[in-house]
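Please go over the structures that come below.
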Structure 1
Amino acid sequence: MATLEKIRSKSVLLLVVIFAALLAFILGDAITNGRNLFGNQSTVAKVGGQKIDYLDYQRKREELSQQLEEARKQNPEQYASFDVQRLPQMAVNQLISEMLLKDGVKSLGLQASPEQLRQYLFNSNPTPEMINVVRQLQGLGVNITSVEQAHEVIFNPKRNGLTQAQVEPLQQMWLQLEKQASEQIVQQTYVQLLAGTIRANDLDKKALYNDYIAMTNVSVAYRPYGQVDEKKYPVSDEEINKAYNEDKNLFRVEEPTKEVSFVAVNVSPSEADREAANKLAIATAEALRDTAGGLTKDLRKEGLNIERRTLKGADLPGGAVKEFVATAPHDSVSIVTNNLRGFTVVKMGKRYLDVDSVQLNLVTVMGSALPAKVLTSLNSGLPVDSLVKTYSADSVMTQTDQWLTLYSDKGRTNDLPQAQLDSLRAASGRYIKLMSSADGAVLAQLAKTGAPVEIYEYEVVDYALQPSAKTLEEQREKLEKFLAENNTAAAFTKNAEAAGYNLQNYQLTQSSDAVPRMPGYTMYYPDSRQVVRWVMIDGKPGKVSHVYQSNDMQQPMLYAVAVNSAYDDYIPVSNKEVKEYLTQKIRNSKAGDDMIKQYQAKAGSMASVATAMGVEPRDIEQFRFGPRAGVNAPKVIGMIAGGKADKKVVLVKADDGVYAFEIKGRSNDKLAYDANTYEQQYRQMINPQLEQMLRGAKKIKNSVYKFEAGD
């Protein structure tokens, strides 16, 4: 207290400054992280009134990350290009789906029956967790092979020679498995019930059948609008606004959306960087020629990657490296490649013949004393196939004619170390102890060797050319200068291309994984989630971001973004694409009215109206109602399907052009009625979105961008 009074007596202003600084820090941190000081700081998403907590999200994200790792191991080519920036959104989406499904199950009060549980656990494919339980019991010496047997042992331990203490952890595991299985059963049941609510009744199926078998013999002529004269058909703002209100639902958005202009700068090595790389290549070659010195510490600091390789001739990499290694003298050095991607320097070592595979006879002997006896017997002439007769079958196991590969396309293998191979060769056909321990030994005999192949030893130094820190900083300064001079969204958008930047326009939402390389694609700019984060938290309309940088130093990129507009429910009529769409639609409609008037006088026959349209009529003898009817305009498809076969020419103005058609006759296909077929067609036509059905009117707020990608 005395200390506080002392501070007060010295300066009230000091306290004000400290308080202001602390307040600014707290508020700044709250704003930066997008978290309200009085709100829940760990809510990643909300589904209606329910929250998804950060810890649950973190667990799900880690689970997906592990699944991706496993997928990449099993299918490296398929998953090599998968962008990890997608994982946060995938994790949230899965948690939302799980929450919606659990709510649905709870609303119906579904429970798994004992019979369902038994069927799921005992008669379906066992999960890895179930297999783990079986293996743990096998490790305790219990002779079981099935999940059902495991359940019997776990809950009747004394009957199976185990104590309660031994099985108690397994009982807990099993109860958890039952809980998970029950959840799976009721969720599957609920989904089946939900899907079953979308069913066709007899009238629906019969209507689809009647539509399908009804065939129309029709002649169709079509003239697209093409390039419509803007001066001849002007469009006013009043017309655009009216059309927008009529078609407003076309422009609805599911979540808050922001329209942005985005610039990505791919920083490439400068001329100075390339010149420095050339000098480094020369210095590297000189260092390799110095057989005593090799690469110095200073050279290694430059990012050189040196590797000693021992390969068969058939496995040498193609191109300049192979050409040099195949013919170069010992200790010769060459800069085999030097281009915009970097350089490769090779130093030739030895070239010699060696076998690439050997055939061994192997005998595994248990015990500490028995291996010596068996070795003596084998080298005294006892045939390998007589060992099990001479010694216990439990103590001796033989493997004859085992081929081992000594060289792969990666180099010398570890299947048989050189020292062991030398010992086998020196034994001249006799058995030796290849490996031994207190528990036993492996005896081996060299039976055959593969044909000698040419082996090449060489050193290769690779250098990946990347922009220097100076080049990166120069590009950053240039972009920062542009942002300082164009610090509004309007100026940024207007002047970016004139300044040499490629401007891209996007609609970003709270569910955007990152910034796509092209609108509508799932290939993203590296580390661009940080841009989405800024847009969704701080990006008010009219604002311009600071410079963001990717962490890939092999190909660094700089980003900047400007927010042009934001909306929560509908894309506004001021949106460029919306306005262009409506303008073209109105202009086409006006042109279509004129075309109808022009062709109407010639509508006495299909031949004359088609001539007036400047097209050839097309005869469709078996026109059927549906999306693949042979006509693009739904309006025209419906008119043909429902029109009279009176052979009158009908002119129609559609969205894509003007059509003329003449119905010549009708008939019915003799296809037999099959209720199952039209049940499936009905479902395909309705295309029920089960997750949307689960969601209903619940609002979903996705805040995962606040927890990812930094500031």
Structure 2
Amino acid sequence: MTPDKLELITTLSRPSLGPDGRYAVVAMSRPSFDTDSYTGQLWLVDTAGTEQSRRLTRGTADAAPRVSPDGALIAFLRRDGKGRPQLAVMDARGGEPLLLTDAPLGVGQVAWSPDSRRLAFTARIPVPGRYGTLEGVDAGHEDARRITGFKYQMNGLGYVEDKRQGVFVLDVPPVDGEPWLEPVGRAAKEAKEARAADAGDGSGTPDAAGPDAAAPAPATPDPMKLGGTKGLPEARRLTPLDRDVSDPAFSPDGLHLFFTAALHDGADRDLRSMVHRVPVDGDPAPELVPAPELVAGGPDSALSFAGPTLSRDGATLFLLGTDLGEDGTDFVARNTGVFALAADAISSGTAPRLLTDIDAHDVGEVPLAPFGRSGVLAVAGIRGSGVLYACEPDAAPRVLLDGPLVVTGAAEAGGTVVVTYADPTTPGEVGVVVDGVLTRLTDVAAPLRAATVAAPQVEFTATAPDGYPVHGWVYLPEGDGPHPVLLNIHGGPYAEYGWGWFDEAQAYAAAGYAVVQCNPRGSNGYGREHGLAIRHAMGTVDMTDVLAFLDGAVAEFGLDGARVGIMGGSYGGYLTAWTIAHDHRFAAAVVERGYLDPVNFVGTSDIGWFFSDAYTGSDPERIAAQSPMAHVGQVRTPTLVMHSEQDLRCPLEQAQRYFAALLRGGVETEMLVFPGENHELSRSGSPWHRKQRFEAILDWWGRHLPVG
């Protein structure tokens, strides 16, 4: 795959099924160089495979479809004229969508009520005077921010305390009703006069000020409401104003709304989240929300919960849970498990029961989905595969689908199980699962296959010096070898390479490089002990593992071990920088968005207040023994440093200080900084920047590790 083929990479949302399971709706999204953004629409997929998939919408960026329980409507997110995702609804048979919100910062998650009459959604609402709410005042002239805690910023969002995310509920209007029209002429004049009279501006009769008088200053928006003007339905806020909440889910009777939040005292100093519920109806005072009821977790509990999902029979509340230790910050190599709580025990203080092996498997990447009458679907990451499980409250989890693929979303209705997935041949397809067998229903990757030649993804296991098995993959380019080699290291560190189609490996293989990438100790997917191996010991067995995998792959596949480069992003940037300070075999290196200085990470990164202490410890000598910045004087390898200006996960200063140290040390180096991008550049940055990134990397390798 060459960089100009990025536009052909189409990814899919998780599927949503009609109530009988006969059709699925997914959103397909791809980069567009024409708009320098992502374009996508909703598609209808026949789960029997007898009819061809067809496009349902023609928006510029339609996403996150949710079919109503009665199958009559489809709710989804549609980008408005300002680029904000807004809640829309349409007839499931087709037709013009109806836009329901005008949220100032857009809408996030969406959930239907069981009777299909209401929608719950999340939205961030800015406090007055922020983010354009004060006319004529841009961001650079807003008031100063007063910060009192750790959790005030987040990568990709910026400041968060002044735009808290709440859950809102609205009644869904008829999609075939009369459209709202903007008043003009005399109607507009009368509406303006009516607003002036309602405001009580003291000017006497409306005409006294003349028809061209300025309209009264707009009233401060009610933080408890959203919409209700310009024909939009009024949405009511059901959650507290001062905390972020997520994961809205209706109870099967529609009387309660469940959500995830950290509402406890001390929430700024731990990583706990809890599941709460509030009544959907009621008559609270206008300035209040219903008092949330704690359902699972607590300020003194080691367990943190999220993702509430009710079984269809209403008997069980399923949760995603993680043990964070007694202080609520012990996150290293902590897997997420599926928990169950009997619905009739919600108010009794009963602790949820663990259903999955939390030491062996992590199920936190894909949301749970109802399965049958009493269970849920869950996806576990195991040795690079995304394995689909069915979980019942009183039975051991059972595997529904396994193999060399990654399940990215799942749904079930009417006995039909549908998944979206990626494998070595496609970034995303829809398939139906029957008796453990996956049948592909779409061919989304056909244009990509027609324009590119995919390098085969070959599984391989090497042996570390201490005998530990190191699992990973090798991508071999076309043509006769021996090929020059790129050792690619993933981020995290508690993440993993897997069986999904990977644009990075394909781009480098297409340029003539053999790509080797593995999951060293510290990675996810191999059990908790594997992930814990580098706690307070970064740059030890993880480095020996990736080098052993490199050496093993060179020998096994006849690669050119004398022409080798090394690269990685985030934690991969860390391990790249660390390795080139201790091993000088590499022709060049690429250090991208790196975690390079554990000391400066604290106080600058959005996760700095807990991450560095957990991984490198708090003893200064021990930190220095694991710090690439402390060992940068040992580097002799030509190094390209890449970073994004708005990266709050690994802030830009990490790259700047490392680059300056390389320059001062006489190392051949360059730094490439991408404006307007954050830590997610390589995955979701602007299409042109992603293309330029690939071109810059390939140019660097062409100069320092030419294929010829």
Structure 3
Amino acid sequence: MILQNPTSAQHQIWLRFTILFCILALSGCSKSNAGKDENAAKSKHMNRLANEQSPYLLQHADNPVDWYPWGDEAFEKAKELDRPIFLSIGYSTCHWCHVMEHESFEDDSVAKLLNENFISVKVDREERPEVDHVYMAVCQAMTGGGGWPLTIFMTPDKEPFFAGTYFPKDKRGQRPGMYQVVPAIADAWKNKREDILASKERIISYVRETNKTSVGDTLPNSVLESGYTYFKDQFDDKNGGFGKSPKFPSPHNLIYLIRYADLSGDTLALSMAEQTLKAMRNGGIFDQLGFGFHRYSTDSHWRVPHFEKMLYDQALLTLAYLEAYSATGDKEYERIIRETLTYITRDMTDPQGGFYSAEDADSEGEEGKFYIWSAEEIQNILGAEDGRRFMSIYNMTPKGNFRDEATQEQNGNNILFLRESRKKIARFHNMTEEELDDFFHYTRSVLLNERNARIHPLKDDKILTDWNGLMIAAMAKAGAVLNDQDYVERAEKAAEFILEYLRADDGSLFKRSRNGKAGLHGHLDDYAFLSWGLIELYEATFEPRYLEEAVRTANKMVADFWDKENGALFLGRLGDEDLIVRSKTGYDGAIPSGNSVAAMNFLKLGRMTGNTEWLDHAETIFKTFSKSIVKHPRGFTQLLSAFLFQSNNPIECVIVGNVNDNKVMDAVKEIRGTYNPNKVLILKNPDDSVLEKIAPWTKSQNQIDGKTTFYICENFACNQPTTDIKTAIGFLNE
């Protein structure tokens, strides 16, 4: 469950709705056992969700709750029966969603209360992000916080009047349960509807007001330092990361700090990012055996994770480690990148090339059970000597190295994490680093084989266009930076899958593919993130088709999502969801916002193609969110990275030569090795006219005397072309 502090305006609404909450909760207190039947057998019927593709919805397909998927049928039935909507939003790997399902939605007595008084609708937030975004804003306004599962009570017209997150089946301390809330709201709908209608008008008005945007002032350069100052003030110089627990990876923040360091020369900005990146790899947030990052750390030391694994975290963290590797040349980052992509290749890649969405935190009904070890297990599997060494390296103890969440007692279970660098670990154990690597490889392979025999967490195997766009970007960039063609080919295969199976003839995108079926209209993030992936894929392959597809996707995004009156891009297409508000945001959460990514795409496409309309779109996005960015720059680091790109003399580097010429590619490799995050890289084959159609400004850029020729340009004004690679790199470093 993710909580956010309310703003002062939110706090006022929070107080109003706290009063409403108390009225509703109190009216239900005498009904704490309403509908309760301890001996009721669990129903085995299948509800409407059995026909869905979402793994999350399918998890609820045999609930006794008479669930509807989001759609006209549910809302028409609610109007016909004059019933309110009970809306439950979550996702397949959400731990507390599982808890609420087991406690309440699998319970016949709770189901009876819902079925007799409400039309119940279940939504997968990963498939319908606009629905989730709108009602999460409602929850935050009404309660001062939010998270998943998200619980909304609303009218048949989708107008919310009560919100919360996780509710237990029965009251627990001061937290009311389903036995209290559901009867109270059902009673209020029947007998106090005028209060409900008054409350929903206030909340709708507030949500609409906070969603308004307009093109404002030019974004000042001072926000770049303001954003950095926030992270400097919040930095945990002992453990890495920012603030206290829980700690989230937020890779876009780290990428911003690395790029800010490059611009400003402030070594502390780079140091903060590096310390955080290395602390995460050593901590329990990283799967030390199977690789890949868990969702977040529940403690300040990065040791005790929330165990779910998300595709977007792997993609964005790969990009952050690539940024650090490019900026520093530290080989440790290359190793971490390869480990993370090993996990993706082994466990999260569909045979047709797309990437799966997530792996659950739970197995056998217990969070983290798949990943933890007892000292006895390690000794039995590895033997006494290797077992002792392994336990020492990974900080295991016979009593266990963390406390059970429920009992707060050590139960003999251990999370694997490192306290020191590999160099220090090797020295402590009187080993060379090569010997330590051999020990890591041996013990990891033995224990991973043993772990694979356990019951695995659920894999959410739907293929999402937006998250695949992020992983395409990460794989393509890894291939280019690390000179590894395998990564490039995997990015290409995934991109071809999306373009083949998740795009309509008119260029519009579908959201999800599963079991060979594509469905749901794409949202802003699908277009923005896929465009990002295609741009990175072009720079990794120099295949003009990928640049052409990036332009086509971006054009369709502008056509369907651009707000011509008030600037920037909406989250959904007009009319797709018909909600109380058409959402628009530039705020970065666990993943960067679609507007933030689109701004960077526009800046790069403008310089690659020579079409300055893309640059105008980026500038409009900056102006649309300028007031919010100035007020809370820490929440817009992806946009700040785009603003850095625009502000720091962006460079167009055109290499004219044959992509199949080894000497040409050696020059490309050398230029890629020069860290300049504000450059775009184009390779023009002398006998290929395709690029000239996409980027007409390159038509006059040709080889000199048949040699590989470099054009280093700033804002379409080029230095004297040169055939000398050192001169070209000198231009890049000016």
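Thinking only about FRET efficiency 1/(1 + (r/R0)^6) of positions 169 and 305 (r between Cβ atoms, R0 = 30 Å, to 0.05), which of 1, 2, 3 has the largest value? Don't skip to the answer; put the middle values down first.
Values: 1: 0.05; 2: 0.85; 3: 0.65.
Max of FRET efficiency 1/(1 + (r/R0)^6) of positions 169 and 305 (r between Cβ atoms, R0 = 30 Å, to 0.05): 2.
From 1, 2, 3, which structure was P(r) over Cα pairs in 10 Å bins from 0, in percent, for residues 257-416 alone = 11, 38, 34, 15, 3, 0 calculated on?
Values: 1: 8, 23, 19, 14, 13, 14, 7, 3, 1; 2: 11, 38, 34, 15, 3, 0; 3: 10, 34, 33, 19, 5, 0.
Traced to structure 2.
If distance in nm of label points 7 Å out along Cα→Cβ at positions 377 and 657 is calculated from each of 1, 2, 3, which structure is the one that comes out at 9.1?
Working: 1: 9.1; 2: 4.6; 3: 5.2.
This figure was derived from 1.
helix-only ellipticity at 222 nm (-39500 (n - 2.57) for each DSSP H run of 4 or more, over all residues; to 500) computed as -13500: which structure among 1, 2, 3? Write down the numbers at each step before the final one.
Numbers: 1: -13500; 2: -4500; 3: -15500.
Answer for the origin of the read-out: 1.
Just checking, which of 1, 2, 3 has the largest value of mean count of other Cβ atoms within 10 Å over residues 177-184? Let's see the in-between values first.
On the way: 1: 15.5; 2: 9.2; 3: 24.0.
Comparing 1, 2, 3 by mean count of other Cβ atoms within 10 Å over residues 177-184, the maximum is at 3.
Tell me which of 1, 2, 3 gives 1.55 when you compute Cα Rg over 2.2 N^0.38 Å, for residues 329-368 alone.
Values: 1: 2.41; 2: 1.36; 3: 1.55.
Of the structures listed, the value fits 3.
None of the figures in this text is laboratory data; all of them are computed from the coordinates on show. Values in this document were obtained by computation on a predicted structure and should not be read as measured data. Cβ atoms are built from the backbone, for glycine too; each structure is taken alone.
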